[in-house]
1. Upon calculation of distance in nm of label points 7 Å out along Cα→Cβ at positions 55 and 71 from the atomic coordinates, which of the structures 1, 2, 3 produces 3.5?
2. To which of 1, 2, 3 does the computed value 107 (volume of the Cα convex hull per residue in Å³) belong?
Structure 1
Amino acid sequence: MRILSGSSSGTEAFAETFNVTTNTNGVFDLAIGDGTNVSGSLSGLNWGVADYFIEITIDEDGGIVYQVVGASKLRVVPVAKTSLKFE
């Protein structure tokens, strides 16, 4: 999982990996920030100024050759993160 700055093909601002298992429908869940950090930090993201996109990649064999599943704009500003900047 990567968080990209500016666009769906933007600069990597944060990345982490997870080892997850899907259910019979191929659905999985994860919590951003609970994975193994690869680069950046969530606290370093400027949620109040920049647009961010989340990119999901998978390796069905559990290796390190990831295929992009998709990328979407994060449209909800995490209020707790931005409120700290205005105190």
Structure 2
Amino acid sequence: MAIYAVIGSDDPEKLGEHLINKFGSSEVLSISNGQWLLSTQQTTNEVFAHIGEDGENGDFLLFPVKHYAGFQEASVWEWLESKESK
């Protein structure tokens, strides 16, 4: 499974709803207003196309996550660990 960081700016509610509708609530984790982690088997280009190539779901940036570090709630680390083990 690939993990992506999705960073939205101008309409986070719309983008968050779209991510959950498109990928499922168990595959999307909101880590902050306008910031999500996404787990999928799709490629970066496929995810980009599903989120909205023309910005219809708001502005966003999409990054594949290969390595990570930081300080977050335990639930974030647990989610990441569960997705990496798939």
Structure 3
Amino acid sequence: MQPVQYDLGRCRGKELAASLGISQQEIAEGTGFSKQEISMWFNNERDMTLPKAFTVAKFMKTSIEQLYEFIPRKPQAKRTRQRKG
């Protein structure tokens, strides 16, 4: 059985905030992060650290899985060593 691994996709914070009717300024004030940081994260210019993503998700009453896309990695074929001889 192949292990399941994921890559971090895009941040969906901007869409979530709009659907909840809250501004980036309100998120900044409620989390203690700067408006500039929130904007960079929500515009996918930078990735949040796990603790920051958790803080933002909790403030928005959602989960990290909703805040970010997680993309399953495709399983890689096992490499076999060729014998010389």
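1. Label of the source structure: 2.
2. Working: 1: 107; 2: 87; 3: 124.
Derived from 1, not from the others.
No lab work stands behind these numbers, since they all come straight from the coordinates. In this text, all values refer to a predicted model and were calculated from it rather than measured experimentally. Cβ atoms are built from the backbone, for glycine too; each structure is taken alone.
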